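Here, each number is a calculation from the coordinates, and none is a lab measurement. These numbers come from a predicted model, not from an experiment. Cβ atoms are built from the backbone, for glycine too; each structure is taken alone.
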Structure P
Amino acid sequence: MVLLVTAALAYLAASGPADSRAGGAPPVPAVAQQNQMHRVVHQLQQRLHSLPQDKASWAQLGASYVELARVTADPSYYAKAEGALKNAGDTGLAAIGMGTLANARHDFHAARDWAAKAIASLPSSAEAYGVLADALTQLGDDAGAQDAVQKMLDLKPNTASFARASFHFELHGDVDGARDAMQRALTAAATPEEIAFCRYRLGELAFDHNRLDEAAQHYEQGLAARGDDMTLTQGMAKVAAARGDVPAALEDYRRLVSRAPLPQYLQEYAELLEANGKTEEAAKQYDVLSEQQRLMESQGASDDLAAALVAADRGDGMQALRRAEAEWSRRQSVFVADAMSWALHMNGRDAEALEYSDRANALGWQNATFSYHRGMILAALGRVAEAQEALVQALRLNANFSPLQALKAGRKLAELRGGR
């Protein structure tokens with residue numbers, strides 16, 4: 001896999017270190033960011049009241065609603081975004097906005113089509129290629145996604161393009177390449193929000209490979225650029241839990257889900273509660289997670305992938321397989337292949353599960369959860385040596401990949417070793 005990022009070095013050489021620029025900037029709390037976005041929306045609404053034919057402002061309003069949905073975890077903004085973007089007419093900017101909205105709703109086929117329309121209208125738009133790269137990655141079109149990312153880098157070697165290059169490297173098991181591309185994204189970062197995002201992604205790369213101190217450092221430096229950032233707070237909660245400071249981790253998660261009940265935060269919070277014997281509190285969070293998933297689906301934001309994994313982890317094999325098969329019918333990415341493998345395993349269909357696990361690992365992604373799932377499938381098939389290898393790999397990659405599943409991986413590994 002070749003992805004050319006060196007062509008952007010001249011651009012980066014003209015920029016100073018991101019941290020030096022961030023040093024003089026005051027932290028931007030997440031609440032303050034939401035308030036600022038609401039002000040932008042209000043200003044755009046006032047402008048459109050006077051100039052209802054201003055298509056660019058309609059497109060900007062739609063994009064702002066999509067971002068508000070992400071920050072607030074309130075999917076009702078999706079309908080508002082769609083309405084605003086329809087008023088933007090048949091323009092390239094409107095197509096970019098509609099593609100971004102489709103990606104947010106996990107309608108990746110529509111996002112791909114909107115991106116194609118945007119590129120036809122604005123062939124030099126790196127943002128349009130970003131929408132395309134995101135959609136194709138999720139659809140499992142690896143070659144197409146790589147081409148789209150390369151086009152982004154050629155057009156505009158900025159934080160957004162380097163971040164996508166980083167994820168592409170990561171999916172192919174090139175952790176050093178992913179880290180290097182993300183460092184370049186950080187160097188190109190021009191706002192506290194971009195710096196915080198880059199620090200979070202660098203922290204995640206470290207956390208996912210058992211480098212807790214490095215992860216904590218990135219999360220802390222990100223919070224210095226933009227205080228009270230939700231993703232960085234989540235990162236610090238994971239580090240606290242991994243270091244054994246469960247009360248601090250639980251408090252961080254409690255604040256997160258009260259402010260933004262994103263499914264990822266709710267699931268991690270519930271698992272941490274359950275792993276520490278707080279089963280009743282965990283059950284309440286799982287209930288909130290189910291309700292949040294229903295709310296998102298009511299607003300056109302289906303996520304059968306996440307629902308399948310949650311159901312499988314909780315032992316509901318039939319629900320897990322139903323959800324995974326629904327997602328697989330729409331897209332055949334490595335992410336969905338892993339969900340299929342885990343759902344089939346939970347239904348005792350391990351020979352089929354292994355075939356999907358092979359597909360999930362085809363790109364070479366060094367993912368602890370994928371390795372754990374594979375190890376449990378191999379163990380069920382009686383392939384003990386291979387199962388041990390996969391479980392050791394999972395824990396070597398990230399001993400804290402899940403508060404609950406990492407414990408199960410360790411217990412299964414001990415069981416397999418004891419049976420030798």
Structure Q
Amino acid sequence: MDAHVAPSRVAGRVHAPPSKSYTHRALLAAGYGEGTVVEDPLYSADPVATGRAVAAFGGDVTWDDAAGEAHVEGFAGRPETPADVIDCGNSGTTMRLAAAAGGLADGLVVLTGDESLRSRPQGPLLDALADLDGRGESTRGNGQAPLVVGDGVAGGTVSIPGDVSSQFVTALLMAGGVTESGIEIDLETELKSAPYVEITRELLADFGVETERTAAGFAVPGGQTYAADRYAVPGDFSSISYPLAAGAVAADEEPVVIEGARPSAQGDTAIVDVLDRMGGDVSWDRSAGELTVARAPLSGVEVSVADTPDLLPTIAVLGAVADGETRIVDAEHVRYKETDRVAAMAEALDRLGASVTEEPDALHVHGDDSALTGATLDGRGDHRLVMAFAVAGLVADGETTIRGAEHVDVSFPGFFDALSALGADVSTTE
């Protein structure tokens with residue numbers, strides 16, 4: 001599917017989609033328990049993949065669209081050996097969380113995914129499972145899927161790098177709570193995307209599972225039980241960043257109001273501070289869970305995305321509209337997402353007429369030297385790139401066409417409908 005975006009002004013109210021990160025964790029946490037009703041989950045391709053994994057391990061996930069709920073029957077902390085390969089689709093979170101869960105199985109579990117997912121690094125997690133006396137192997141011997149895990153991890157102490165993916169820590173913490181002796185995780189390097197681990201710890205506490213920070217990393221005692229009758233998923237700040245940016249660069253006389261923006265442990269709430277530092281006209285009513293943003297002149301700033309990699313595409317677009325230079329730093333790990341988002345944003349912004357400088361761990365956007373003009377862009381199968389390109393299209397001169405626009409369904413189903421409801425001139429074609 002292609003999306004076509006013409007210069008537009010936007011105004012009105014939009015509701016944030018539920019958090020993908022919380023939905024993944026809630027579904028698997030419910031799976032580790034006896035059963036939970038997950039309220040307001042994100043129903044999209046990636047969480048559905050996690051639901052398939054829960055079912056493969058002996059649980060069940062039933063999606064109730066009318067009620068906005070997912071009813072999860074758990075496998076009570078002991079995942080069965082699946083009857084078939086677990087297909088994780090394009091979901092890296094699913095693969096990593098399911099790999100650690102699969103490590104608890106008495107038999108062997110095989111996990112695979114699409115071409116993009118089969119290129120992403122999983123080696124540190126596989127090594128950790130092997131060090132915990134389980135099995136963790138790549139069938140191609142390159143640390144990438146397909147993966148083979150299992151042999152009943154019982155717990156222990158493991159050392160892993162922290163600068164590849166925080167999801168390795170999340171996966172081990174979630175699995176460790178139901179092992180016999182728990183898991184202690186020593187970090188060999190500084191942890192990147194640290195707020196995502198805090199999301200995990202916050203959610204685990206809601207399910208009655210204790211974790212702790214240690215001098216060297218994290219630990220989770222064993223012998224614990226997951227239990228929650230109901231769990232409510234908060235709004236997703238990664239997804240909120242797109243209508244927020246749209247309002248900041250293209251709001252009409254009336255502002256854009258984003259509902260469902262209640263506080264949580266999400267690191268991507270940092271987008272509010274970033275926009276404020278750039279001079280954006282933004283306010284956050286935390287008690288009501290509403291963000292209000294109006295169009296205002298923006299100025300370039302320096303932003304570290306060490307803990308917020310998903311924000312790089314949004315910040316890069318804001319930088320292309322702002323005066324001065326926007327420097328996005330600590331970004332090397334952003335190259336290992338659904339695609340190399342640093343290179344992809346540099347290429348797309350260049351096609352749109354922005355001046356950019358790409359470095360191994362940074363992206364500099366020279367707003368003063370940029371004049372955006374509509375172009376045809378490849379979404380590269382990456383939902384976050386597609387949505388960021390759509391925001392740029394609102395202020396580019398002429399029409400912007402985005403190939404592969406259907407991938408927004410990964411995290412923000414109905415994104416283009418929401419943008420249209422705000423007044424954007426947007427259409428889609430098959």
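When relative contact order in percent (Cα under 8 Å, 6 or more apart) is calculated for each of the structures P, Q, the largest result comes from Q. When distance in nm of label points 7 Å out along Cα→Cβ at positions 196 and 380 is computed across structures P, Q, the figure 1.6 traces back to Q. So distance in nm of label points 7 Å out along Cα→Cβ at positions 60 and 412, computed for just one structure, reads 5.2; which one of P, Q is that? This figure was derived from P. Source structure of the calculated read-out (Cα Rg over 2.2 N^0.38 Å, for residues 52-131 alone, 1.16) within P, Q: Q. Matching task: -9500 is the computed value of helix-only ellipticity at 222 nm (-39500 (n - 2.57) for each DSSP H run of 4 or more, over all residues; to 500). Pick the structure from P, Q. Attributed to the structure labelled Q. Structures P, Q were shown, and distance in nm of label points 7 Å out along Cα→Cβ at positions 100 and 260 at 2.6 was computed from Q.
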